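These are the structures in question, set out in turn.
What follows is calculated from the coordinates using simple rules that are stated; it is not laboratory data. Bear in mind that the values here come from a model prediction, so they are computed numbers and not experimental data. Cβ atoms are built from the backbone, for glycine too; each structure is taken alone.
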Structure 1
Amino acid sequence: MTSRTESKIVCACGHGGVLHRKENDAPFTKGYEEYYLSGFKGDTAYFEGFCKDATGLLVDLKPECPKCGAIGKVSYAPK
């Protein structure tokens, strides 16, 4: 079954966005995770198997803030 989740992310300047995750963990199929951003420019990521480092993932996606232009100043928003 493919599931989708979202995590709120925020730039150091206060601009917010979302990290989207699509995951397939169905039995008898190849597992994968796919990530993309909204509210920020940046790359996408695809992993066969599973991503193990959520903090490093934000570095790999190279999010660029449309408000201040900073690259890589994004972190997960506090809950």
Structure 2
Amino acid sequence: MYIEIFNNRTDEWYWHFRNKGRITADSEAFPTKAHALRAAKAVVTATIAELGTTVEPVFAKPVEDSAHGCFIVRWS
């Protein structure tokens, strides 16, 4: 599972989760990439906390995927 952050060419940024090639969660529009990234990380952290674990995810730096025009963020 990983996060894709992308721009829809109207200066709005979005994120969605991909799991096994499928989009499993989506977002509303954000004004900047940083806002979209922060929101996506917050959702991942909250979801993991709901599972009852005290371990917080460690996020890797966003990696540009120029073939798909997005940034990919993974966590462990």
Exercise for the section: Work out distance in nm of label points 7 Å out along Cα→Cβ at positions 10 and 66 for each of structures 1, 2, then name the structure with the largest result. Expected result: 2
Practice task
Of the structures 1, 2, report the one carrying the highest value of distance in nm of label points 7 Å out along Cα→Cβ at positions 26 and 42.
Solution key: 1
Problem - Test item: FRET efficiency 1/(1 + (r/R0)^6) of positions 2 and 58 (r between Cβ atoms, R0 = 25 Å, to 0.05) calculated as 1.00, pick one of 1, 2 - result: 2
Handout entry: For helix-only ellipticity at 222 nm (-39500 (n - 2.57) for each DSSP H run of 4 or more, over all residues; to 500) computed as -2500, the structure of 1, 2 it came from
Key = 1
